[in-house]
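J.: Below: a set of structures, written as structure tokens.
Just so you know, all these numbers are worked out from the coordinates, no wet-lab data involved. Computed from a prediction, not measured in an experiment: that's the story for all the values here. Cβ atoms are built from the backbone, for glycine too; each structure is taken alone.
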Structure 1
Amino acid sequence: MSPIYLDHNSTTPVDPQVLDAMLPYFTGQFGNASSRTHAYGWVAAEAVETARREVAELLHAEPNEIIFTSGATESLNLAIRGVAAAYAVKGRHMVICSTEHKAVLDTVADLSSSGITADILPVDRSGMIDLSLLDKSIREDTILVAVMMSNNETGVIQPTEAISKICRDKQTIFLSDTTQAAGKMRIDVQDNGPDLCTVSAHKIYGPKGVGALYIRRKDPRVKLIAEITGGGHERGLRSGTLNVPGIVGLGAAARLANEQLWDYGIHTSRWRTILEQQLTEDGKGTINGSIKSRLPNTTNITFPGIKAERLIHQLSDIAFSMGSACTSALPTPSHVLKAMGLSDEEIQSSIRLSIGKNTTEAEIRETILRIGGALVSLGKV
């Protein structure tokens, strides 16, 4: 059997329709979107604005609230650093969740050298934050609350509508990392949504190296100060020649994700349920994180007494992970599972499997069979 890919939270293959949309902008329609004096530039600029509308529709935002970036990490840096600079007069305090992506945690930590302080909120064993604690943690000088919509390692979905209401009442900006949520669940920034949120093309069957940042423009209007200057592109917030083919790809991927959202949820949750039922029966494994509130495609399972590294090595033709691909090179245990109260031994025995829109029943059945066999050979059952 061909290799099986179950690491879609890490990255996804480019959808053929997305690739077809991109290809003309590498060759015949190669114009610079900032060139205003000829048709090459006009065509490129129109393609960018079409993509902007498509990304906006995925988030239920307005097109003028979308800024294109190189990906979610840059978007999160622009949001956090941009708020810190723009609202320095109001305060230097932030509130963030302990299970945030490193692009949030490390950026906030880096800002400590410029006077930013942060309260890091704990989560319970299911990976959920305590809303009452969040409410109490917001001070008069709090300028930003950052809580991701859905976790990349466990799929746990936080109550972002309730968080948004708390932040509105406290007149504090709410940033939500929606990188994993986009294309997997409905996001409506106008309906008690975040003030800032992110999209990464390669998480939704688009190309790598391109993403977007949503910035609310009214009720409240969020102000940011640019981190990259030198040209004034993207309303002065992100200078640099626009990656037209990549942006077109992001737009096409966003459009497809919007169209396929319902079918995606049904398809991936069906195979995830079968996978979990088989891999946790008779106590073989235990699921990490909330069962009720999580993405349809993601499962994180601990197999007590089995080193995940050995499992991965034995099943080298099945692609899955021990956690976030962004931190897989680091020797430290998953900070997400650690924040949820798992021991180092439990963390080292945990794997993440993330299903995609093209995952087949045969692949799921083969994965169950192969992991079951590996557990036997490694002494679990």
Structure 2
Amino acid sequence: MDMKKNKIIAIIQARQTSKRFPNKVLKKIGKNTLIEILIKRLKLSKKINKTIIAIPNNKNQKNLKSLLKRKKIEFFEGNENNVLDRYYKAAVKYQPKYVVRITADCPLIEYQIVDKIINICTKKKLDYVSNTQPPTFPDGLDVSVFTFNALKKVRIVLCNTSHPGNIGSVARAMKNMGLIDLYLVNPKDFPSEQSLAKAAGASDILDNAKVVKNIDEALVGTTFCVGTTCRHRVLTPEKLPCKDVMNKINEELLGQEGGVALIFGNERNGLTANEMGKCNAMSWVPCSPMYPSLNLSHAVQIFCYELFQTVNTVDESFSQINQHGRYEDLEYFLTTLETVMIKSGYTKRRGEGRVKERMQRLFRRARIEKEELDILLGFLKTVR
């Protein structure tokens, strides 16, 4: 596969199982289905090198899959519930420089608009361009163009958010900066009409948000987790200002297969000690000492803005560096280490809670590589 020919690919999100209008992509206008009409119109683009249909990997897509095969239309099957994962893995296959995002319910898309947005993104070397924020075109002409590195897994994690309006505002802030992967840890009220109202055009972020029971579930698959706080804590990971931590995130995006998480705490109390203990680094937005506390969505907006000001500035040689262990692998190692230390009687002499916190902080700060983690785990299993 010649990757140079796939500099710009369009990925169309399609499925049969729409809740409001099932099988809409297979409905016909004249002799052609809506998905066929959309693909034909995109073929007129002078900028797009390849078009891929990203569909959920389940039995409910049988008719759509059959049509795509029959018409020899290239498609990619991925996670039904995680649209970002589906987009990401489809893009990984072709390694484009730019991704054009279009949904299958826009069959009357204008290729001239698509090409214009691509031109803006490529010529100005931007990471994300869209005609949806603010809405500047009629419904059905929605286009987003972003770099492949921007698509790499950056997730926003909100812990124990109390006000649903803040969740909607965060979704809007994310979409402004091209981020689409939102995790909600035990939100007090979600889904909610308030969050939908505050999202203002970013309802797709809310529709695809993952609601999880604890922070461990939210961090599965990540290799670098950044907690945000304006408070000084004694036992915390490395703490860096917002601008400085972005360089580390950028290196992670270019060099690691795993994802990056930006973690934000409850509006009133911020991140708990346990949540901060899961992070590789802590960060904050420098503010006036007279009133250093930011609104949740404002904080998210600033971090996302700084991220996309920084992304793509690191040399591509980072793609050759060794891979760090994923969050869940490191958690398993720490649990195994704790078990061995308890059985040996060591923690009784030093204090179990204190030792656990120190070990957790040490290994998260060290950024253990996957191979090193395997060696350490192998050793612990022999002495357990």
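J.: Matching task: 0.95 is the computed value of FRET efficiency 1/(1 + (r/R0)^6) of positions 106 and 298 (r between Cβ atoms, R0 = 35 Å, to 0.05). Pick the structure from 1, 2.
T.: Among 1, 2, the structure yielding 0.95 for FRET efficiency 1/(1 + (r/R0)^6) of positions 106 and 298 (r between Cβ atoms, R0 = 35 Å, to 0.05) is 1.
J.: Thinking only about relative contact order in percent (Cα under 8 Å, 6 or more apart), which of 1, 2 has the largest value?
T.: Comparing 1, 2 by relative contact order in percent (Cα under 8 Å, 6 or more apart), the maximum is at 1.
J.: For structures 1, 2, which has the highest computed value of percent of Cα pairs over 19 Å apart, for residues 58-249 alone?
T.: Going through 1, 2 one by one, percent of Cα pairs over 19 Å apart, for residues 58-249 alone is largest in 2.
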